[in-house]
Structure I
Amino acid sequence: MLQGRTTLSKFLIEQLRGTEDQADLAALLVDVTAAVKAIASMTAKGALGGYLGSLGTENVQGETQKKLDVLSNDAMIQACEWGGLVAGMASEELDEPYTLPREFERGAYLLVFDPLDGSSNIDVNVSVGTIFSVLRHGRLGDPSTSDYLRPGVEQVAAGYAIYGPSTMMVLTVGRGTHGFTLDREIGNFILTHPDLKIPEDTSEFAINASNERFWEAPVQRYVAECKAGRTGDRGRDFNMRWIASMVADVHRILMRGGIFMYPKDTKEPAKPGRLRLMYEANPIAFVIEQAGGAASTGRARILELQPEALHQRVPVMLGSRHEIERLERYHREHDSGTDRPFASPLFKDRSLYSAEGSA
């Protein structure tokens, strides 16, 4: 591994040496970091820059747009549209893919991104982030929507930035997952977390427990066993965490292990999941797998899904490999009718005279 204060640019040159279009891909990722720096500056200023609050409009997802959603989207487009490196871009905040102005040269890549993940937390100063995915564009001319609909295994790079006490960027080009910290004094991202690895086992999970009544049986079974702790089938205690910012929850998992779950539920039956496949699930799954973890819908590997729509939603479960494998097994058993009945310890019968009911 590279020694000393390795900048992200130097790291990419070394990582991509000998690969197809190495200089162009490295240059595009450097353009992405320029957008990340601009977004980091805006999030750091917050109310001082007049960036907080809602615009009173909705995006294609039906979600209320924050000022920073739109400003972050603009920052990414402006940083990446002019360099002749992308053929087009698609964003959570745009109904359709962004077509480059005629005067800009078209490049070999497609950039897909969520400009400000977790933006509902921005007004309360909770960590938020930017997620991005890079695909290779295989033909001349402006891309159509169908050109973006490629399975996650075809990504050539992916990552996220997290805007917290420090600004970090975590990325992969298919050769491991690596973390960089923004040195604000010199304006460069420096390699600080090389070759991140997620432990195969964990005793920590992240899920929005307020939706428990809407979950499918396999997820209810898994969480009930975790909450039962050492007195239950798992024989050990688990910690539950939930930040409601995917980037923040995933970053914690990369740093110390755990799993993140946003499963399918019946709260909104028309939606097969809550997170978007193209610019949330796929890039994060690539990062997680390259760190030794696993990413699944519960029934399929996320990176093998064939996208059907640009804003398609899917269930997401990712993190420590052995726990994701257990969740997949519970889904298989449920679907085949071989799962055993379970009951949450919260609803067990108790008696004044039983060991469980005594003080």
Structure II
Amino acid sequence: MHKVGIVGDGYTAAELLRILALHPAVEVTTVLSTENVGRRIDEIYPHLTGICDLSCEESQIKNLSGCCEAVFLALPHGVSMDMAPQLLEAGMKVIDLGADFRLKDATLYENYYELSHAQPGLLEEAVYGLPELYREKIKTARLIANPGCFPTSAIVPLAPLLKAGLLETEGLVIDSKSGVSGAGRALKQSSHFCEVNEGLKAYGVGTHRHGPEIAQELSFAAGCEVEMVFTPHLVPMNRGILTTCYARLRPGIKPQAVREALEDYYRGERFIKVLPREAVPNTKWVYGSNYVHLGLHVNPQSRRVIVVSAIDNLNRGASGQAVQNLNLILGQPEHEAIAGAGVYP
């Protein structure tokens, strides 16, 4: 059995425990916390009753050393950058579900997260943990930067099309709708029931921290800097992200080339499903799963391309993708413990 630890006790940590309970080759030995030290995890999350009876321990490296081969950091931004180097030095592999190692440019990180990056030397080493794009690099990585939920929902549909040179690299518009669990479990006025229920709002307009992460990866795919706008919205549902991407075909590109490129790129990929023509993704279809559903419309007259994606923000947007990365670095079947279909209805 491969032994792993989890640092953090929020929603993504709970989702990791739920998923890994089904893994035949992985055992979670340790959960570290700051606010719930001494409490059993199934007391904090009763749905884990009979699944995990670990008690939360203090967030100290010594509680992981010698008992873990790999560690998930399910922490707020700014915290992982201090802990990751110590874990790496102790010989453990690290999968960071936070934002500290996603951006290659430390200045960009500092501008958007308003923190000085304490480990800029690790930014180049960290591998962006989107398996369908970086699978071979992930297999040999020590430090994996698990992608953000919004970026996953935008990069998966657009990267293959930009890589194939089918789309204009200017004027990209990415419109995303997210469930409230994306805000985490901490109490905030903006995520109270009365603030969210029966309402729909945009937030972080023009300034959201996932914008530069999306732009970075789409630029890598295109081979040049892309010009894009990203706007997230909060929807009164627990889980899920629906992202609609608007782009324009390059002159001379035939409309059918878009579907062909997506289908070719993701042929054989277990978790990316290009839906049949006219089908439009629904977050209910991927609820609780690691799957990404893609729908597509191309207007031949205007050359307008619309690609819609649906993911579960806590699963494919965080913990499911983290387990997919864990499987790769441990040499396990990539789909182990995360192959189940979504919960419906």
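What follows is calculated from the coordinates using simple rules that are stated; it is not laboratory data. Computed from a predicted structure; not experimentally measured. Cβ atoms are built from the backbone, for glycine too; each structure is taken alone.
Ranked by distance in nm of label points 7 Å out along Cα→Cβ at positions 23 and 215, which of I, II sits at the highest value?
Values: I: 5.2; II: 3.5.
Going through I, II one by one, distance in nm of label points 7 Å out along Cα→Cβ at positions 23 and 215 is largest in I.
For distance in nm of label points 7 Å out along Cα→Cβ at positions 263 and 287, find whichever of I, II sits highest and give me its label. List each step's numbers first, then the result.
Working: I: 2.4; II: 3.0.
Answer by largest value of distance in nm of label points 7 Å out along Cα→Cβ at positions 263 and 287: II.
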Among I, II, considering only percent of Cα pairs over 33 Å apart, which has the greatest calculated value? I
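With distance in nm of label points 7 Å out along Cα→Cβ at positions 47 and 111 computed per structure, which member of I, II shows the largest figure?
Going through I, II one by one, distance in nm of label points 7 Å out along Cα→Cβ at positions 47 and 111 is largest in II.
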Can you spot which of I, II the value 3, 15, 27, 26, 19, 9, 2 was calculated from, given it is P(r) over Cα pairs in 5 Å bins from 0, in percent, for residues 247-334 alone? I
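Of structures I, II, which gives 2.9 when distance in nm of label points 7 Å out along Cα→Cβ at positions 127 and 143 is computed from the coordinates?
Details: I: 2.9; II: 1.5.
Derived from the structure labelled I.
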